Structure P
Amino acid sequence: MGVGVLGLIPISSPDSLKKVLQTLSGKWGDVVEDLESLQVRPMKGAMTNEVFMVNWPTKENTFHHRKLLVRVYGQGVDLFFDRKDEIRTFEVVSRYGHGPRLLGRFAGGRIEEFINARTLSAKDLRDPEVSALVAAKLREFHGINIPGERNVLLWDSMRNWLGQAKSLCTPEDAAEFGLDNMEAEIDLLEHELQYKQEEIGFCHNDLQYGNIMIDENTNAITIIDYEYASYNPVAYDIANHFCEMAANYHSDTPHVLDYTLYPGEEERRRFIHNYLSSSGEEPKEEDIKQLLDDAEKYTLASHLFWGLWGIISGYVNKIEFDYAEYSRQRFKQYWLRKPELLPSFSSQMFE
């Protein structure tokens, strides 16, 4: 691929990308064969992956293009999930009509169908109309049936990440973040938050604004990026979405979380009402209240989950982001909210 336009996509194996594009060219038949004529534009929105929009001219009319999205996987993130599992999830989710179609894979990334929609901004999550659309889409997403066992992965993932964080941290950092006491906290949350009747669904687990797209012509919502997706309590996924409202990853200080922006009870209730009523039936008040309460408690799990993620990312990820400070804020929020959300356990019990 040399120094052509596709040389703008930084990957370790340009030849593997070229092969996939040549296969697509043959399959479609209506695009020009000269790969140097493709136009490449970097896209914003992704945090750890690099994403590029590719315009591919057609033979009949060079002003008419087929559009592709090339996703280059971020370095270091394979510690957090199995890429094969993610691709399998991507294919199943796509068959259910969610997200873009997978067009091809290459060493270090994949090619997806380009969705004609814009990525949400942090502000969009607070728009009542957009939020209602997101709630209904999330309910639909939770109903996806991924083949295999429907086991909750949240607690095992956290214990696994805790082990990795301990192995990477200096003794000073481990002491600052309280890693020696963290397993007791995970055990406590698992014991206190899990109950037999809770609804388990296929959860996205990272529903921040950058992973939600909207078609402004049709108002169709698309949820993208399934690296962290797995079966979990749906209350956890909703809790995680509420926590993400404190973040703006496109500010001058992307690592800084503003918890004054965490949604108040009325806003959370509205989201949950929209989520439950999207099935077509008016939800019962006790069901709304139960999910509202469960989601609040599961914010504690979200703080620990992403706090551990931040510690590990600080060692393995090279993007400009103050991961350590991000983790400090998540852990601080955990200890701040725990006495209120689990009043029978004092915040000092495991400190």
Structure Q
Amino acid sequence: MEHLDSRLTILLLLLSVIPFSTQKTTVTWCVMSNAEEQKCLDLAGNATLRKVRGTLLCVRGLHSRDCMEKIKNGTADAASMFVDDIYAAGLCYGLELAAGESRNGVDGVSYYVVALARRSSSDLSLLEMHERSSCHPGIRTTVGWTVPIGYLVNTSQISVGEQCNFPRAVGDFFGYSCVPGVQDTQHDPRGTNPKNLCEACIGDDNDRHICANNPRERHFGEAGALRCVAENLGDVAFVKHTTVFDNIDGRNQESWALDLELEDLKLLCPDGTEAGLEEHERCHLAAVPADGVVVRMDDKCRVWKFLERLQNVFGNATEGFSLFSSVGYGEADVLFSDSTHHLLRVLGSYSSWLGPTYTTALQAFECEGFC
């Protein structure tokens, strides 16, 4: 009997030790491009050289949804994802965030989406935009489509109906617009999107490529949407809060930008009021968060601790491998945004990181089927 008791004691001691001795120290990262794969491999090699505790493995995913599936089924542990993908990862795959990027050194906000208008438009309000004209950086962009159209749907100014046809609803709402790419085959396979969504577009110098989803359309992108309003072809432009400041004081040498005066412009606020250009923190349609690292719920802590160790060694590196630099990889923002100051631990849910204004805008599009 004593022998049995002693064997049970030894067995219990072994069981108490096993979880610690076999604790998983490998993090498998799902990458979605050649550049991401190479940087992941370089990070893994440098982490080993610097004796960072834990092992990084890199596995290739076909696209973001494939990486979400791999994380869900355990063949990968983590992946860097854009904010729209973070929403889909949480909603459709039950995944969470271990970390998010801080680009200003304080919080996880990447930028604010604002509604910009000429100061001379005294009768303009975001609560009464029906039949007015609008300028958008592009179709299906966060700034030019998801956030502003989500706002209009959520304030009951636009109704998409049972068919969930957003272009038709937007065309019926605005008098005319410039939404570059809205008539591309990818976004308009049947050629039925409203023509007035391109009527504020101007194409190139030879009047070609009108409404093209590229810079040949001069009202394409952030600067293009600003130009659309500056040249009085649209009442409101949906842009990032930094757009005006990126195009004044000689930063943009085109004639329309050289004539641009800050005093000529204002922000339109969601409550129907207006504000100055520097009041974007209180007057915006959405605060769009920075990108983050998607994981399974039970891996939030483990992956964060590994990232923290990597960040402590490579986060502020001025020579050798740098976690937040894409130099040498042939493209920008590889694995992490180049403008990242540091990674923040996400203790709450993925929706807490996305924030209420951005999450609400995305929810307006759920009839299209995120999952």
Structure R
Amino acid sequence: MTPPSNLAYVPFISVENMMRLVHSIGVETVLKELTDAIEHDFTRWPLFDKTPRVGSHSDVGVIELMPTSDGELYGFKYVNGHPTNTKQGLQTVTAFGLLAQVSSGYPVLLSEMTVLTALRTAATSAMATRHLAPKGSKVMAIIGNGAQSEFQALALKAVVGIEEVRLYDIDPSATAKCARNLAKTGLKVVSCRSSQEAMEGAQVVTTCTADKQYATILTDNMIGEGVHINAIGGDCPGKTELHKDILLRSEIFVEYPPQTRIEGEIQQMAKDHPVTELWQVINGEKPGRRSAKQITLFDGVGFAIEDFSALKYVYDRALKTGHFQQLDMIADPDDPRDLFGMLQRAAEPA
């Protein structure tokens, strides 16, 4: 049997190689570079195909596909969200993604995206915070201390200079886990007994809980003037974290309104409730924070362009560092019209 040609092979970044790649660069450096990569693609927002993600919902979770293209590369992510998985020793979120050339349709990268999604979600929060938070913000509250929490803390430390993180979760073991993981990062870590306590002195608040339900993680009386909120836990229909009154007091910023109105905090609001698209703030077309007393809210649900940016970033980095392997994924017959002949010849003795 004739061995495959180079056209048959697609670079693959496994979980092991993703972790090696991140450590070879440095976690905080990756978060800073990824924030900049996502922001760069937000400046090119009109070039991209945009569609709400395709979801298959069940009583226990959701499975989604998230596609986009900039006309040169096409990318998609497969991702699930199953909040009860942790009770069975499973991850709440798993993911993988692919990049392909638009010109030929040939894949150029297959990658794990469970680790990468955590990194890109934190980087997107950091990007929003960089544009919307009060200047000089140093104290951050994280409500929900699961798998995403450490990434959020380190991204805001690296990108906007957060120095203190105040933690709360209804599960004390989650808070203890997060505090332990952040102990040697240079952050001041404060474990709190309530969400109200976590909010004390915080200029930036991130909510990242997992339960698929209408929840009230923050109430209106907990939010004072001049706070920026990253609400990233609400990411599917029927799943929110903030009391509606907070939304009424906030200037709301979103990724892609047709998706966020279905999945985000603003699913609680009228369909014409005013929002500002974050890419317009980044490009200087719309204002971000207008005053020190304003409450700003990034209603982040995750959008395919962020995954595209993340895949493109690790593709470039992995090829330069060698943290990938080649998969024999694409059939490559000598005659592209003779796929069956290639199959027949595979049975012949070498």
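Look at relative contact order in percent (Cα under 8 Å, 6 or more apart) for each of P, Q, R: the largest one is in Q. Given a computed value of 1.8 for distance in nm of label points 7 Å out along Cα→Cβ at positions 86 and 342, which structure among P, Q, R does it belong to? Considering all the candidates, the number was obtained from Q.
All of the numbers you see were taken from the coordinates with simple rules; none came from a lab. Everything numeric here is computed off the predicted structure, so don't read it as measured data. Cβ atoms are built from the backbone, for glycine too; each structure is taken alone.
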